[in-house]
Structure P
């Protein structure tokens, strides 16, 4: 990949600033400092000074003032140790990384983050994926990012948990409307209104619309979100009833051959790659203060999430050499004669060679509840807080998939030929039941010391039923008790902390049905067998110190998370999305986090943040990587100490906000990341993707009492950069001149948006 000298210089400057500062950042302008957070997804407030971890928080005002597109975009811009891989080149389909753990909407990634909305876990049941585009950004009242393997946040909280609290009429009164337009024919609309009808009844409603043509060819996207909440409260009780509805049509045509992008950065390889989401979720949460020392909390929910995909891909089907006149599928050991839906050989036809049209339908219906009791009292004459609770989540999933043979037109769009591959029809029904019991005890002793002991027992039962045959049938149970221990000593000015925690994730249904090395499947639409996988267990140790000075805050910490029996999607076969899931032993994430933020008077706010991350495999193994240039018999060797793909070693963020006067505010941000290895290069044998640095600026001007104009420029210097890569076969589609096997996901170019926001 050609060297970006300007990006390299910026990255060097960023690293130098990080070293010189000695401690770096959390957020840019801290308009509202959140000093109390929930200890569990349901709540149970505790002062952040008493937590043995570097918890990061953000308010609704911060989300709005950073000019972020959605929640994932805000975290990428503003929160330490967060990085985004643009695998799909769609702004609403990011792979969000935190400390080397991923929360992604795409099947095939080892999901290591748990995400909650108002106490409800919203990782999708089929693959534990996170559909960021379905979280109503305009409804977010606050969020906090909890690091480490905190067992209180249940399954998938291997590297961290993200908890979102939505707005209500008491906390977000008034009416606001916003309109923005921008590059790539982008249009954004948001409106919200809320208030209190009386002292004990409030309401909040918000809706949003987003659309764009996309900066790459044939990449339109559209998303709508609606959220509403009614709240009734008394002196000692509160009930919230909320409705979330979202609908998206996301086209993310993904990685393209590096050779092709050097000719045209906007080019795509094949298309379309369409994902349609439909979500409806109803939630009820309640809180009752029984006495001055006892509080009860609970919630229940119903959630329906349907996902449809249409993927136009290249093909390994062509006319047979050994049986001319028929279609064969290329295999590593020869040719295979596929049958159509009627069980007959498929006659060769130019309309059936060169492309496949892959379709999936996933219907997910979930429900659940959580109950929690908090007890505040004294133990040995010291303050003591004890929490105990139970959760139950159930989900039924129906999955169907098909593959239609076709050909590529002159735009490389896959056009179906009306013939379906018989063995590619997949029908799968799954039932997942997860029960959790948790407890936590925080004991305060000494002048300012808090010792926290907590734990959670998880039991997950997964039943798989093949609807077309019994090859996919399976019945799996995973269970574990995860403990945690933390100590925080200090106060407002200085706090030392140390902690240890464990969490687990059960293999998801999509992983359990695609785990056979001899039968690799094509994500997301072909599952072939059901061999067992072990659950992943994460163990985290972290320690650090944090403090305050004047209007500033600082933090320095270290962490280590070791994953036992980590699950990896192993590339196999000629196509870029074909492979299988496998346990690959231990992986480890060792890191250093430094943060510094503050203000100079009332007009300037600033922040710095630096992360050093060593994300490595700890066991040696051989892994299939058919298109890797260094592969031997289709495999590469991975040694202990090799870095995990797509995880930069260094991250740096800097933010500045300057109030020129009472009406005009300017801001700037710098985000930099070092080099990273691509997927399929687990052995670190090929060249890595270059590091990059992105500069963004924004401005806001207030006119009148209630109106504001704003403008944002992302990637101001128009850097060419990549945050994703893998290996494939470009020459089969583009010709012999395209012999570089590296496919990369290009980052977005310079983008400008302007808008107006009005408060009524």
Structure Q
């Protein structure tokens, strides 16, 4: 067995590790998730050498040039590299055209409250302390430092010894990286086993979208864009590119590294120059410089991996907005100077996407990494030939941009066609509404009595309401309909929700039962005052006018004011400033005078229309309304039922509303007891537990144990 494994190529071992990991994950199930620690260790080992190698490779690559060659080659190379980067990133921006228009919605996420980080050019790109930038993986700052130091080395005398040392360090770092690469089968095994054992089928289905999109972009860049750029703008033809690049691409794909084909790239490019009577001292020097130097900078293959950021936004239901595309292009390109092990986490963090999406990227990279390496080899050929043509004044820039326009048009059509195909071939059905309606209370409920409401007699009404409740053995609870996720009926007819779990726990601690009744604000206060009800719940916001008629407990949560809009209008409502510029803005607001006035203060030109229920808005029963003002914690639950709507907090809109339980006016004994009880439940974690379940949607019981061969087929374990 060991001999057989030893005879396998590195690529075969990685593929074997992948399939073996998937098998182990499917066989064992959730316990395979424990292998994730080894996958994490492998990732950290990969990241360990990235920044040091980036430092020495860029400095060494630039420092070895002389001033005359650098001046002549540098300008052409710089412009052409920027052109290829632009072409790749623009192609990436077409990827969302291929993403199926699947309905999706989610519970409230605290990321809605996190304002997008302001772009600080100076802090991000100009390092005041290079050691800080290195230790915190601020890749753009490190890149700028390396570029400037490398250029400065061009004019330094007696630099050969220093550059040799730098080169030796680069070789040593590559040696370290190669040692880590030998662990790839084990690392990939651990990652794939953990993923196969824990990822839900829906997640794996969505990952297919990324892989198909990536492979489509790879094919477009390999067979359309890059050969087209050369054949339209230089003396070389399409057949020349395919003839010289094919072997190197296959070799790089199989070996998993472009380093071993750098000599082949230089040799084949020189041969092609000779065949086309373009061999000269300058053109040959350009090839000698560009073949190794281009490797120090992001290639087309590297930048293609940044398409995962666009996929991740779609995957999570928070796509990257059009207004963020410029930041995506610039920051993505500069962050790619390192490796994807650094660039992807950096970009995820910048765009406010969860860091654990990187694990999903790693799973897909088992397939995409080889294609990226092959693309990097083709990139080497293209940049060498284009720079050589430019040095000889045989590059036609107008045709080059014409080729880019043709490529983007073809790519757009291809992405649209792919999106239509994926919609048909990948099974997907939205089930968020059914899952939400099937929710049940977290804990064992208190007894519930089905009794009609009746007012308290005069002597009981004059007594302490807390004493009456304990003596009677039951708490009379009123709740409001349409108060998701705090109080509502599930598909079994049970009254459930955040506040119901809260009040059941309250009743169990008092050793009493509950009497639950649906009410409206029109009669709720009267029912409290005559003793028909003891408490009102449902996530009700505290309002000044209501505080005159009821006694509130301490706030047990806060509502964040935001907007609900149709999915296709989300980008238009990302900031308060952009909303203020809208003409004939009409917003729906649930009837509450205090917050009505607060919203009018933020948007004085908007016409506010009062609605009695959120359903009026979601069912489009209110004419010509652009959006609805709503608490985002509540609105997120509603979008589970109406997934064609999105929830957002526009930048600049900062308003919160406290929510509490409402008791009869003056019943301070009951209020004080409740406040003490709420403080105890906050300290023992119960409040966080029900908030996570009902508001954030984190249900420890929602996900059934993952299917596994060992448990569900062989029945070795229960």
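Here are some notes:
- Label whose coordinates, when volume of the Cα convex hull per residue in Å³ is calculated, return 192 (choices P, Q): Q
- Origin of the value 0.95, where FRET efficiency 1/(1 + (r/R0)^6) of positions 303 and 511 (r between Cβ atoms, R0 = 35 Å, to 0.05) was derived from one of P, Q: P
- Once mean count of other Cβ atoms within 10 Å over residues 231-238 is computed for every structure in P, Q, the highest value turns out to be that of Q.
- Here distance in nm of label points 7 Å out along Cα→Cβ at positions 55 and 407 is compared for structures P, Q. The highest value is that of P.
- Structure responsible for -1500, with helix-only ellipticity at 222 nm (-39500 (n - 2.57) for each DSSP H run of 4 or more, over all residues; to 500) calculated and labels P, Q on offer: P
- Origin of the derived value 13 (relative contact order in percent (Cα under 8 Å, 6 or more apart); candidates P, Q): P
Read-outs throughout are calculated quantities, based only on the coordinates presented, and are distinct from any laboratory measurement. Quantities reported herein were computed from a predicted structural model and do not represent experimental measurements. Cβ atoms are built from the backbone, for glycine too; each structure is taken alone.
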